[in-house]
Structure I
Amino acid sequence: MGKKAKKKPGQDAASRCFGPAQAGGGKARQLIEAGLAHHRAGRLGQAEKFYSKALALDPASADALYLRGTVFFQTGRLEAAIDSLNAAVALAPDNPGALYTLGAALQEHGRPDEAIARYAQALRIKPDYHQTLNNWGNALQALGRLDEAVAKYGEALRIKPDFHQALNNLGNTLKDQGRLNQAIEKYAEALRIKPDYPQALNNLGGALTDQGKPDQAVAKLAEALRIQPDYYQALNNLGTALKDLGRLGEAVAKYAEALRLNPGYHPARSNLGNALLELGRTDEAVACHAEVLRGEPGSPQAHYNLGNALQEQGQPDQAAASYQKALKLKPDYADASLNLGIALTVSGRLDEARRAYEAAVALAPKRGVYYRMLAETGRVAGDSPHLRRMEELAKDLAALPEADRMELHFALGTVYGDLGRPEEAFGHLLAGNRLKRGRIAYDEAKTLALFERIRAVFTPELLAGAPENKDASRLPVFIVGMPRSGTTLVEQVLSSHPQVCGAGELTDMQRLADGLCSADGGATFPEAAAALSGEELGRLGAAYCAKLRVHAPQARRIIDKLPDNFLRLGLIRLALPGARFIHVRRDPADTCLSCFSKLFTDELAYAYDLAELGRYYRAYEALMAHWRAVLPPGAMLEVRYEDVVADLEGQARALIAHCGLDWDEACLAFHRNRRPVRTASAAQVRRPLYASSVGRWHAYGDLARPLFEALGA
């Protein structure tokens, strides 16, 4: 959310309040009166000339100094304004207008304490000066003295109940206090007094977005922009509301429009970077946040945002450095400590990651996500103070926001599972999954129908038409399977070979498939794939390989380990006939219960209900049986996780041979591979092979009966 827009201190009053004109005549007085006529008409340059001429005749004219200082303030020349107004006040210390405008100039110059002193002087002379009380409130807000600011706005409103600027500013302060509902009431009250007040419309729109009502926010922000089309703060806030509605392309356009109006408006550039990141345009996101940092090198938020973009770009070490800079600037930045832990986990620096998670917990001991990430390091002992704290929080779950309750359940489910307390673990997993399932929309019928459509489209006849020339497409190796089936372990083994790069879970093929449509625009994947010509399939494969090659220009094989590419094996076979597929299988119950124990970063909507999870698994098994039948011999190697655990070398040799490479002993020391690993298995694959995950489902017995029934077990 961008910063809310406020009027400059004194912006309204400075153009109207010129203080009581001093009695007297003469040439200097005539020049001041002529300047005032231009001033009131908004011709500030002409007004300044007349005031300067008056001062040339009478350098001790307090009125001329005051009025010229007002022009300087209104035209942004703050130091000149302060000098001129100080001189005016020295000559006429009882002029409340001069004191007020001097306070406004000091405030705009970043000197709120001095501004408050001048406002206090003005009010001693003119106690009912409501504009001064309003600006005093603004200065107190700038100093973080929010309760005092609320009181000053209240005083201004007692004097002038229809003072819409004070209502707007009071709303801003209440919002900063976390009193969102009251803030919205004040913005609405200001708009009842002045319906065409763009600042209040903008701030109301921002507050509605924060309240989780982006659809209502869009209407208010659009109205603000109808009144003031060049209102770049409102464009920024409109972008955020659209982003929250999932309309990312429109959000990017609004942020860009705000930046065209004001290229130096860092909130819009920061929000643009975040939206680009959600669109997967990571390079552009990194560039956006780097540009913000050039303008705001001391901003912890900017370092944090850059860290997030670098993390998505696959540069966890650089991301960690950015988070560390954010923490140096803001030591209590708990989210930066959390994301630092994630970056360190991805890099395999597990001890450092654990310390970062522990620091996040210490900073915000009621945030469930921090406990969950700490739990996933596998380092929470039964006598740990962290476990005791989790258990204390669990005694009063109603006191926690729903998101933190959900995260805490998953954390306790993980810890109790590691400690061999399955009933307690499963109780928390059921509760956590129930909360998660209630937060997402999952159309099971549509999902399962997709599996049927894929089988219907990718017939043996269609796949028999794959091109024969395989040389140009031998670069990619696709590892597929269910999440939590051992795909990360297999990738780690393969990527330990010096000629192989493990690129992780890439979404490039998913995007290419999702972007397919028929000539008439009616059909999409999978049906649109059947209509592609050989030339079109070749272009699709070339586009994919061009993106893939960026990850490792010298590698002979590059692994794409997005598990659900099992949905796209037919399309991949047609576009990249030389590609190799590796299907990783694991015991169905172990696979599904491992999914059920994780709160995934990606939205795996089927994973949070045992029966839905079981039915999804059966549909996956049926589709894999289809691929087994229609793909040519040798295209897909199937590997069982349990076999890898029991016979690492034998399975590793088979994997390397399938990829057409010579054997290398480094594949047996996969846990020493320092490549970034960004999946939920990031900590596990840093350890030597262990068998404790095999047959783990037996510990849950009848607790998971809905799953077993759905699996047909």
Structure II
Amino acid sequence: MEKVFSMDWNGSPLTIKTGKLAKQASASALVSLGETIVLAAVVMSPEKRTGIDFFPLQVEYEEKLYAAGKIKGSRFIKREGRPTDDATLIGRLIDRSVRPLFNDAMRNEIQLIVSVLSFDGVHSPDVVGLIAASTVLHMSKIPWAGPIAGAKVGRVDGEWKLNPSYEDLTKSDLELFVAGNSEKVLMIEAGGNEVPETEVYEAIMFAKKHFGGVCDLIEQVRKAVGHEKVNPLQLDDAGLAHEEEKDEILARAKKDFILASIEKNFFKEPKADKVGRREAKGRIKTEFKAWLKENSIDESFHGELLSSVDWIVEEQIVEKILAEDRRVDGRGLDEIRELTSEVALFSRNHGTGLFSRGETQVLTVATLGAPGDAQTLDGMEVNGEKRFMHHYNFPPYSVGEVKPMRGPGRREIGHGALAEKALERMIPAKEIFPYTIRLVSEVLGSNGSSSMGSACGSTLALMDAGVPIKAPVAGLAMGLASVAGKDGHISKYKIITDLSDLEDGTGGMDFKVAGTRKGMTAIQLDTKTLGLSDEIVKETLTRANTARMRILDVMKAVIAEPRKELSPFAPRIITLKINPELIRIVIGPGGKQINEIIAATGVSIDIEDDGTVFITGTNAEMSAKAVDWVNSLTREVKVGETFRGKVTRIMDFGAFVEVAPKNDGLVHISELAPFRVGKVTDVVNIGDVIPVKVIEIDELGRINLSYKQAAGNKFENMDPSQYPKSEMPPRTGGKPFQKN
């Protein structure tokens, strides 16, 4: 039986319906905000997946074009195919919000699918999707430490707005998505226009205060229709006995061997690089395996005991930070690894930047293109064009691994989008810099926030390419060392600057902040805790700002501002403005005219509805030829102007002369000479190039010309006594015949 739960949320109805759809799922719910409707369904497999050492959670977000009343634009493929980048990013957003609240020791497969069924163009489906995900997880039998809520925040006219409309967001200097509850923050995704960190914190607090009512509504659903939680980790008598014996052996092994081995291999001297730390962990496992044999430990325990070394190492790293402010690579808690920057690495690229922070090394290449190179967007939420793009590649060699390369996955799309978000508000408007801009970041080495390394490398590449960005952008990841109390929440913590590999374990966070000297342009937060307190969020933002200033100083020493000149290999764009009514003349029937110009000059031509024409080319001479061609096609003739034009047609009553391409005017026979003309061909013939003066443009736009009034005509220096005499009878008057 269907049950309905509803509340007013910031002036819009938030409704949760259960019991009608997707009844075979472990739990399902239909959630609506306004008229945006999302279906969430979750299933947990009854059996554990064997042979894996990770929690097998899948979170999928599906955009359905029918939700927005659209049919796919492709002529050949109408079915939704691979998820759009936006759908991928929302799927990641939901995943990053709900994942920390699972016990990652679980090995039962869980699949959460969130599908948008209706989109009203006002209420954002990512907000509704997260609430729907939270609802089905909380009401299901699956162990999960929710509920949580999510909301967007914008600022319009100095006022914070909860879940702003798309129109509001176009006016806002901040777009912030926060997930959590009224006490803790679990996930943040943000983009801003140099927003000071104090104001970002204020926006986060504004979002949090609206979570209580939503979480209470989800709790109502659980109490009314929820299932009793199961414990997939519960063991039978034999399994319990095995686990107890394993724990006893592990406790003895930690005391007698593992802790001393970790101290010797990790902390006797700093381990500054990932290879050294990997080798240190390998030595511990090798020595531990020998210890197990020496102490006659049953081989059935060896695999589990050896795998325990990983989390014990992370545990000891956290303990050293909390107790001694001591990091495994020897750095202080607020110390950034060695920074280097370089530009102009390759002469033929339009712009290049190489940024390194410790072992993280990113090469970014900038390419400038014509306006027509912009990406066409055809998604459920967004239509239009995208003229600034950042793409991120993460080859396996960047972490010293061998893996198949099958194109960008969710991680690559997410990291690329984060760096793009960090820079997009710094990109000059099309009216200032009409180029399409594509950045590609190649991660050559990764150990701690290659996405923020991409933001830094992208800034260098843009300035090297001569793109007049508003301000340089830099970023880095902040980490957390923490331990939890009996309730599972953080009881003791320390924040660390410039996160590296082994510091991103249980009880940690990956809090990326990018921005300029003035303020934040992008944030992305993931955490491996049950949530961050307000104090942790505030302190992290403050310390990230301090660290960012140091990175910007290093980048400034290499290139302080965008180059004044573009690369000689970059195309040049010439911008013209024509009468919009004349666009059809430049294009011609079926595009014949514009294609003729492109074929003859090798340029690309883009024309906007307001009459702005962009001519892009790499050959200055050919570009100038194309400009002259367009100008001549669209030149607006005015009374009093003089032209040299070719006679194109002869009629009894006069001659038609081309004053501009495809634009003829009539020289009436009476305007051919300062005397009576018997036949038009007595003065001009087809193909003659003669000077003409515009004497009239009628209400229909038809042009009347005069040869006899134009300077340079062949009669202007002739004595009137020499004028030829006509043998024709005198004309009786009448108006000149004009061209239709």
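Bear in mind these aren't lab numbers, they're just calculated from the coordinates by the rules spelled out. No experiment lies behind these values; they were computed from the predicted model shown. Cβ atoms are built from the backbone, for glycine too; each structure is taken alone.
0.20 is what came out when FRET efficiency 1/(1 + (r/R0)^6) of positions 435 and 483 (r between Cβ atoms, R0 = 41 Å, to 0.05) was calculated for one structure; which of I, II is it? Answer for the origin of the read-out: II.
Here helix-only ellipticity at 222 nm (-39500 (n - 2.57) for each DSSP H run of 4 or more, over all residues; to 500) was derived from just one of the structures I, II, and that gives -9500; the source is II. Source structure of the calculated read-out (distance in nm of label points 7 Å out along Cα→Cβ at positions 139 and 531, 2.1) within I, II: II.
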